[in-house]
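Listed next: structures, encoded as structure tokens.
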Structure I
Amino acid sequence: MNILIVNDDGIHAEGIFELARLAKRLGNVTVCAPMQQCSGKAHGITVVDRMLVRRETDFPVPGVTAYSVDGTPADAAMAGLCGILKEKPDFVFSGINDGYNTGIDALYSGTVGAAMEGLVHGVRAVAFSLGAGAAGFDLIDAYFDELVRYVLEHPCGRNEIYNLNFPACAPENLRGILYDCIPSEQEFYDIYNYTVEPATRTTFYLKCAPAAPVRGPEGTDMDAVLQNYIAVGKLKNMVIGE
């Protein structure tokens, strides 16, 4: 199997190192990721006349060729799919994101946006996210092979990607895996309550005070992870027909 790995946390993020290590179990792995942290960039791409820089980059996983791109997560995915790989890969894996991408928050996610870029190019894609504050990647390591088998045995529709969210708990505290989770209509990170905080006369910060909910709507991805289940669901790009 040939796999392109992308993310939104940047080429130096621990999550992308771990995802590359895990994916090496499956076959050949190429990494192409933003040079810097790009959370919240969604599916944005760089257009008009700005030249993008792509560099081959040292990477701590033996046998993995890695590149960094000074653009968005979707730019990095496009660079990998259209400029680096000679043939389409079997999968685009995106992540492992530091923080959940559930419900409405997925609309803002660069992790999801990079995976959606794979979908645009006709490549199956999976987004991986882990609850912020998790003590390592033991849970994902323990269930990675099982979940990849599930993804292979249950292909998405032409307009869908898989969205996998892992709770921030130790493997012994996991309650199980919930499949076919629907995206929550409630946002996890309280994005609706962002505030504008002036810095100077012409500059400002967008800030929020994250208040993690205790539960989410029943049957949703958010509720699953908040109850210490792995949430397996699908996200649709409604532009691409069946």
Structure II
Amino acid sequence: MLSIVFARESLLLCMDFVKGEILAFDKPYRWTSFDVVGKVRWLLCKKLGVKKLKVGHSGTLDPLATGVVVVCTGKKTKLIDQLQAHQKEYVATLQLGATTPSFDLEKEIDATYPTEHITRDLIEEVIPTFTGEQWQVPPMFSAVKVDGKRAYKLARQGEEVKLKAKLLVIDEIEILDFLENKMQLTLRIVCSKGTYIRALARDIGQRLNSGAHLIALRRTRVGEVRVEDCMTIEEFINVIDNTNLTDNEIK
């Protein structure tokens, strides 16, 4: 397991961002993972007076999700593939009885389904069937490449996108809450690389003989990195702006 260094003011003073550091951020709502990378790169380049700096992220997180995004700089970007392979944990809230083309709130509801038959007992019977190895078809609105193009770009152009099912592993899935009056189900999910929680919401809805889409998602862990250990973008900006750093302190 790779060691993750958390960005805090006391640690920033002795970090070498060219040689490489691994930082953990709590991604804001409606930011893309690339937004986080771009902001970190821009802040560091500006502070250090350099034009270029390698910065990358490990594991894309949807714009409508929040939580752990691991960012690598310098030569540590070579470790991104290893970091992406780490187990991930999410807390997800599903709206039962309705679907959207994106399987989340990015698109409007396109169909509604009966929910009168859905009870806590039925949910407790169905949810455990999603543990272990699962074949999952990724969402059309995803970063999966089709003939060299991102699936979401094709989908947004109105093209029909057919994606192949991928084998993944869901290690744990736990019911945290079920609001029967609202038909909202909250789950804790521990899973392997490549799992789309939006697609899992779709599949759960189908297995409940209804429909479902994601209305909230938070990535709470990547490997050993927990969201409570992460730095917010605002904290990072404050540290960078208000710490007297020189090239001898951060390279």
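Annotations for the structure displayed:
- Label whose coordinates, when relative contact order in percent (Cα under 8 Å, 6 or more apart) is calculated, return 18 (choices I, II): I
- Comparison of I, II by distance in nm of label points 7 Å out along Cα→Cβ at positions 167 and 183 - largest value held by: II
- With mean count of other Cβ atoms within 10 Å over residues 111-118 derived as 29.2, matching label from I, II: I
- With Rg and Dmax of the Cα atoms in Å derived as 17.3, 56, matching label from I, II: I
Every number in this text was worked out from the coordinates using simple rules, so none of it is lab data. It should be emphasised that the depicted structure is a prediction, and the values quoted were computed from it without experimental measurement. Cβ atoms are built from the backbone, for glycine too; each structure is taken alone.
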